[in-house]
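Dropping the structures in below, format is structure tokens.
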Structure 1
Amino acid sequence: FFHGASLVSAVSRALEETQLGPEFLELELTESIAMRHVETSIEMLQELRAIGIRLSIDDFGTGYSSLSHLQRFPLNMLKIDQSFACDVPHNAANVSISRAIVSLAHSMNLTVLVEGVEHEEQLKMFREQGCDEAQGHYFGRPVPAEEFVQQLTWADTQISGRHAA
């Protein structure tokens, strides 16, 4: 498990060395780790948030979150686990659970991201539920770093109308 002070120091150094603004960095903590080390997690997250880092809890819904603990975490985003996107909108239980999670997160002023979106029908339903963001294979499959750079370069040329050298 992480050591709060050393992680915060390492992140601070990395931001300084790269001259990246902290608002452009988002760190994720899985629900299971957060719940296993509640007090340590809260302290570390408070320190990271104090320097301007955005924070999210990942894989929400797969662990055994205590809602009283969840409200103590200084989070910006809650990421709904991909298991709740499975078979949506045909799986009524997953539809109900994801709707409840979105409502809960929004009541805590958190941005909601759903993981595992694989087709347009899912995306439409999650948008209707109020999900703020989505990720998954519907938007693109994972690619090696070199291919990602090529895709960004191509997209840049399409947007700007320039031709890559």
Structure 2
Amino acid sequence: FLGFEPKRLLFQPDDFWHELASDKRIVRNPQKIKSVRDNAAFVERVSKEHGGFGKFLAAWPADDQVGLMAYLGKHGSRLGGNTGQYFLRWLEWDAFIVSADMAAALRDAGLDIAESPTSKRDLDKIQAQINTWAAQTGLPRRHISRILAMSIGENHSPDALREYMGE
């Protein structure tokens, strides 16, 4: 909405938000619509405290994504779990995303985590393993995450993908 420009979003009247919540072209979940407004305020507040939201993210240690996710979950609106991971990736922060395939690849590599790892204990283990591989390979964490996710699970032949894409 409005290119997620926090200042513009914060000056919108209540009618703007009510119209969005009833717009059939978008998600009609009032809580999700409200979270956009709340997160605009969150980003604006953090920006004022740190001289910009980008500066805040740049100062956060790359080897502590789990801590950043906890911060987003506590201070943002609906930014916990996968949403926070995708938010960080969208902002081009070097973020891993714990998908089902990535978790399966980590378990296949011997990491003792749950099938759907969401506990702090499991996320800390994932963070430690990703940090180790990032240090060993020099690869960004987002690349390691994607390699893991694409290395396991159902794979399709190039012909099947072309057919699916209608080529």
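List of remarks:
- When distance in nm of label points 7 Å out along Cα→Cβ at positions 33 and 137 is computed for each of 1, 2, the largest belongs to: 2
- Which of 1, 2 yields 0.70 [FRET efficiency 1/(1 + (r/R0)^6) of positions 57 and 113 (r between Cβ atoms, R0 = 30 Å, to 0.05), calculated]: 2
- Label whose coordinates, when helix-only ellipticity at 222 nm (-39500 (n - 2.57) for each DSSP H run of 4 or more, over all residues; to 500) is calculated, return -19500 (choices 1, 2): 2
- Taking mean count of other Cβ atoms within 10 Å over residues 41-48 as the criterion, the top-ranked structure out of 1, 2 is 1, with the highest value.
None of the figures in this text is laboratory data; all of them are computed from the coordinates on show. What you see is a predicted model, and the numbers here were worked out from it, not measured in a lab. Cβ atoms are built from the backbone, for glycine too; each structure is taken alone.
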